[in-house]
1. Consider the structures P, Q, R: one of them gives -24000 for helix-only ellipticity at 222 nm (-39500 (n - 2.57) for each DSSP H run of 4 or more, over all residues; to 500) as calculated from the coordinates. Say which.
2. Say we calculate distance in nm of label points 7 Å out along Cα→Cβ at positions 4 and 36 for every structure; which of P, Q, R gives the highest result?
Structure P
Amino acid sequence: MIPDYDKALYYTLWGQWDELLILMVRTNDDLLSKRIEKFLNAYHYSLDEDKIMKSHDQLLYYIDHAMQQDNITTMEV
């Protein structure tokens with residue numbers, strides 16, 4: 001089973017917005033869901049390219065952070 005963070009990273013990097021939207025609804029991580037929502041909202045409705053890039057970067061930073069925390073937890077067990 002592929003963790004949500006790996007899926008989110010893959011979908012974000014390859015521009016699979018429909019899959020990212022489905023992941024946003026199905027994930028148990030509320031912060032991941034909110035970051036995806038902010039990015040998709042900015043991507044589809046904002047005319048400000050800086051806002052789109054900022055929300056994209058925030059999503060990627062959160063995914064990276066969450067993956068690191070998940071790896072630490074897995075190593076401790």
Structure Q
Amino acid sequence: MNNQDYEKALHFMIWGQWDDLLVLMVRTRDHFLSKKIETFLHSCYYPSNEIEMLESHENLLNYLDHAQSTTPHSNLYIFR
């Protein structure tokens with residue numbers, strides 16, 4: 001998968017750019033990421049309780065952390 005999608009998702013979450021996060025949800029090829037974003041945005045826009053929103057936020061962050069650690073970095077440079 002594209003590591004940039006994970007970086008963008010994290011950036012959009014940190015800065016509260018929900019519209020950009022929604023666009024990323026539609027455009028990404030990672031179906032798990034798309035579903036995690038969908039769940040998070042739904043819980044933000046239609047909060048039934050605060051615990052559900054915080055849980056979906058934590059789930060998305062955990063998935064991003066996992067995905068970034070297991071996805072090979074194509075533009076990683078090693079400086080000596």
Structure R
Amino acid sequence: MRIDKFMNAVNIVKRRSVAQDMIKNEVVLLNGVIAKASKEVKVGDIITIKYLKGDKSYKVLAIPTTKNVPKARMHEYVKEM
């Protein structure tokens with residue numbers, strides 16, 4: 001699954017366009033490398049987002065099969081580090 005779709009599907013960001021904008025501005029890293037929107041996410045990958053107040057990292061635990069995951073089930077797909 002593409003990183004921009006993944007971030008939206010598991011509720012890291014509210015909209016895919018927000019994820020694409022973050023990726024375009026080079027604040028999203030995938031395994032320590034600046035990500036492109038088309039980059040595929042795999043189980044075990046680390047997604048890091050550079051916010052002004054500090055970085056947040058998420059470990060990919062599973063890839064969702066549906067378009068969106070309920071917020072209550074977010075912990076099944078990503079783990080905040």
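1. Numbers: P: -27500; Q: -24000; R: -5500.
The read-out was computed on structure Q.
2. Working: P: 0.7; Q: 2.0; R: 1.3.
Going through P, Q, R one by one, distance in nm of label points 7 Å out along Cα→Cβ at positions 4 and 36 is largest in Q.
Any read-out appearing in this document is the output of simple, stated calculations on the displayed coordinates, not a laboratory observation. Since the structure is predicted, the reported quantities are computational estimates derived from the model, not experimental observations. Cβ atoms are built from the backbone, for glycine too; each structure is taken alone.
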